[in-house]
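Trainee: Multiple structures are listed underneath, in structure tokens.
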Structure I
Amino acid sequence: MGLKQDLDAFKAQFAQSAPAGRVEFYATKIEELRQSFARDNAITEGDIAPDFSLSDAKGGSVSLSTLLVQGPTVITFYRGGWCPYCNIQLRAYQAILPQIIAAGASLVAISPQAPDGSLSTAEVNALTFNVLSDVGNRVAGSFGLVYSLADELRAALRSVNKALPDINGDDSWELPVPSTYVVARDGRVKLAHIDVDYTQRLEPEKILAALGSLRAI
């Protein structure tokens, strides 16, 4: 199955096992965020991607400027390893990593979870690309992707032992909107996929198509 099919399959499975009213509650919150999120403030196609330097899962440092010296870079912002949709996406991107590398590009995944959480995410999903910790959502904020969870969502996450302060190491209850960018070597964004619906992610084939168009230039 493709990424969309895997995401839809998990969504259907969750709908069968979720507490009464939970699916409708989450759907309502997604639509509320769609109305309130300042999409026009987010980095998009044609913009210059803000440079950053973040810690990887093993304590090293990775900067966008250094990656771009080597070639185009795929950047995906995800909510954290606690999010099953994120894990499905990351595994799908791992599957196309050889093709990304063959295109002369690199791939990094960024979330606000603490480095230990990033290491766990990388290990559990057998990821071999850089998984970076954006503690405090500083980099996600520079891309215009950060939002604060409503009180009702905070309570819902606490009820399933996914309280963000414990995972991210701060009390902000903020997350990045799941987003994926393909950035050319000059730092300009070739492709931007930003969707407040966290159950939807950019298909791997579109990443490869954008990288292919960069090679053709």
Structure II
Amino acid sequence: MTDPRIRVLVVDDDPMAAAGVTAVLGAAPDIEVVGRCADGDEVAAAVSLHRPDVVLCDIRMPRMDGVAVVQSFDGSVPRFLMMTAFDEDGRVLDAVSAGAFGFMLKDDDPQRIIDAVRQVAAGDAAFSPRAARQLSLWVRDSRASDARREASVKMGQLTPREREFALALTNGASDAELAQQFFVAETTVKSTLAAIRQKWGVRTRTELAVIVARSGA
């Protein structure tokens, strides 16, 4: 019989951080931490051995950082959820561009981290409201004029309702929270975000949030 639990590989060069997040995830009955790596160059072998559904991966590691790890996979299996410290720079944007499904801050609420793992395992992107605010700051600080113009053009492709949903993404709201905010069914949220992704040619809500932040809307 197939184990229904979400299999997670934790990657972090800080033993205390790795132990902490392992304990957090271990409290969830539907999640199992199947392995831990102390650096990015150990991930390929660990993925082959443990077959995780989700890799919870630190951004900065001494030998092989999280961005290089994500780039070394095809972006489908396993799915990557990045972890970063609040005061780090925007390197996580490179991981998102490489195919990561989202990111959390290391001091986010434990339940947020558990929920994010569940979202990523289900094929959705995840980032907390605090991570979303940090994402906006990173993008605004680093955006180039060409990227800003391109993002503005993409925003102009949206209907008024799609634009409202897109702007709300920068607060890190979940589908359920967006449904409550706009007084619509959750299925309407999902179909609207899917329509935006198709128009913009992106896969995840994190990529959507990057474009919105870059546009300055």
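Laboratory data are not the source of any read-out in this text; all were calculated from the coordinates shown. This one's a predicted model, so the numbers in the text were calculated from it and none came from an experiment. Cβ atoms are built from the backbone, for glycine too; each structure is taken alone.
Trainee: Of the structures labelled I, II, one was used to calculate distance in nm of label points 7 Å out along Cα→Cβ at positions 58 and 130, giving 1.8. Name it.
Mentor: Details: I: 1.3; II: 1.8.
For distance in nm of label points 7 Å out along Cα→Cβ at positions 58 and 130, the value 1.8 is produced by structure II.
Trainee: While we're here: Assign the value -16000, calculated as helix-only ellipticity at 222 nm (-39500 (n - 2.57) for each DSSP H run of 4 or more, over all residues; to 500), to the correct structure from I, II.
Mentor: Working: I: -13000; II: -16000.
Answer by label: II.
Trainee: Here is a follow-up. State the single structure among I, II that was used to calculate distance in nm of label points 7 Å out along Cα→Cβ at positions 82 and 202, giving 1.3. Don't jump to the answer; show the numbers that get you there.
Mentor: Working: I: 2.6; II: 1.3.
Structure of origin is II.
Trainee: Among the shown structures I, II, from which was the value 11.4 of mean count of other Cβ atoms within 10 Å over residues 10-17 calculated?
Mentor: I
Trainee: Among I, II, considering only relative contact order in percent (Cα under 8 Å, 6 or more apart), which has the greatest calculated value?
Mentor: Working: I: 27; II: 16.
Checked I, II; max of relative contact order in percent (Cα under 8 Å, 6 or more apart) sits with I.
Trainee: Follow-up. Between I, II, which one scores greatest on distance in nm of label points 7 Å out along Cα→Cβ at positions 26 and 170?
Mentor: With respect to distance in nm of label points 7 Å out along Cα→Cβ at positions 26 and 170, the highest-scoring structure among I, II is II.
Trainee: When Kirkwood radius over Cα pairs in Å, for residues 18-121 alone is compared over structures I, II, which one is greatest? Walk me through the numbers before you get to the answer.
Mentor: Values: I: 16.1; II: 13.6.
Going through I, II one by one, Kirkwood radius over Cα pairs in Å, for residues 18-121 alone peaks for structure I.
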